[in-house]
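Trainee: These are the structures, in structure tokens.
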Structure P
Amino acid sequence: MEKKKPTREEALALLKKHNQNDALIKHALAVEAVMAHFAGKFGEEDLEKWHVVGLIHDLDYEKYPEEHCSKVREILMDEGWPEDYIRAVQSHGWKICTDVEPVERMEKVLYTIDELTGLITATVLLRPSRSIMDLTVKSVKKKWKQNNFAAGVNREVIEEGAQLLGMDMAEVIEETILGMQSAAEELGLKGDL
């Protein structure tokens, strides 16, 4: 019997059940917005799936940071989630905390943009406008080169993800910014503009 596809509302409720940290919830919303943007760009038919996977990708991180990407399998299986959703979530930790390689396009996008949303958020918060609405690729690239800036962001993962997608780094950054701009208010990144 095929398992029922989870809705965005169910995913958001599950996210908030397992995460109270506002920064983690905003990160999930940022990744969701970017995933939805890429789904639109690629003409993907199952837009809600991209939303859902983006929302819950770090579901286990707050409570189980040492078991990140493995505990999530247990949680989602207990919730009756389909295997392809579980696999997609696990794949974003490839070479970091899992050996689940991103194969599907959705998995490759998640793997690529997860860390990048953090770098972009950090870049926005240092801008005079504190807004993503006027952020340029050039500004992000400038911060990218400063290894001590957002030092926790794994730039190698982002670069490898861009290669997996067959996309230029500047294009990946631009599309990620556009995705985040669509949720600027919700992410607290609208700033003074």
Structure Q
Amino acid sequence: MANKRPTREEALNLLKKYNQNESLLRHAYAVEAVMEHFADLLGEDREKWGVIGLVHDLDYEKYPDQHCTKVREILEAEGWPEDYIRAIQSHGWKLCSDVEPVEKMEKVLYAIDELTGLINATALMRPSKSILDTEVSSVKKKWKQKGFAAGVNREVIEEGIIMLGMDKDVVIEETIKGMRNVAEEIGLKGA
């Protein structure tokens, strides 16, 4: 690939080469859709943001102890551009990476990665089991319940939202909208 822009097809093939877990794939599709949604919202490069969202956890299934580190090795070997690799590494800032999110794209990824998990869990608790009728108020109510979706790092989401300089409700609402675009693919279309 020699540092040319990776296509979605190339990114998806690479993702599936390293990931077979259905819930990890669904998470990748959710983050991709939300990144595309935010790119549209902010007038940024939709395809680039989507591809980065799609492969952000590329190394997680096979190399959980080297998450956000092994990905550099894999993507460099594939000839991916440095800014893509850096953005992907930055989503693990303070958790498993010392790469701080500085670009707008990196800040969005940092904020919404964990947030998609919280929204996903909230949607599954609804009678409809659907993202299509999940509201900001429901997500905020579940956010306050520390035992709910306990694996979701709320501090990371808060920090990401602060970095973005956006209102928390707006970030939650726009993340829900992005996830609605792939409701079926992520198993949240409901009955």
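Taken together, the values in this text are just the output of simple stated rules run on the coordinates, not laboratory data. Since we're looking at a predicted model, the values are computed, not measured. Cβ atoms are built from the backbone, for glycine too; each structure is taken alone.
Trainee: Tell me which structure, out of P, Q, gives 2.5 once distance in nm of label points 7 Å out along Cα→Cβ at positions 61 and 157 is calculated. If you can, show how the numbers build up before the last one.
Mentor: Values: P: 0.8; Q: 2.5.
It traces back to Q.
Trainee: To test your reading of the models, identify which of P, Q gives 3.0 for distance in nm of label points 7 Å out along Cα→Cβ at positions 29 and 85 when calculated. Each step should come with its number before you reach the end.
Mentor: Values: P: 2.1; Q: 3.0.
The structure behind it is Q.
Trainee: Follow-up. For FRET efficiency 1/(1 + (r/R0)^6) of positions 69 and 125 (r between Cβ atoms, R0 = 35 Å, to 0.05), which structure out of P, Q has the highest calculated value?
Mentor: P
Trainee: Another question, then. Distance in nm of label points 7 Å out along Cα→Cβ at positions 21 and 101 was computed and gave 2.1; which structure, P, Q, did it come from? The partial results should precede the final answer.
Mentor: Working: P: 3.0; Q: 2.1.
The read-out was computed on structure Q.
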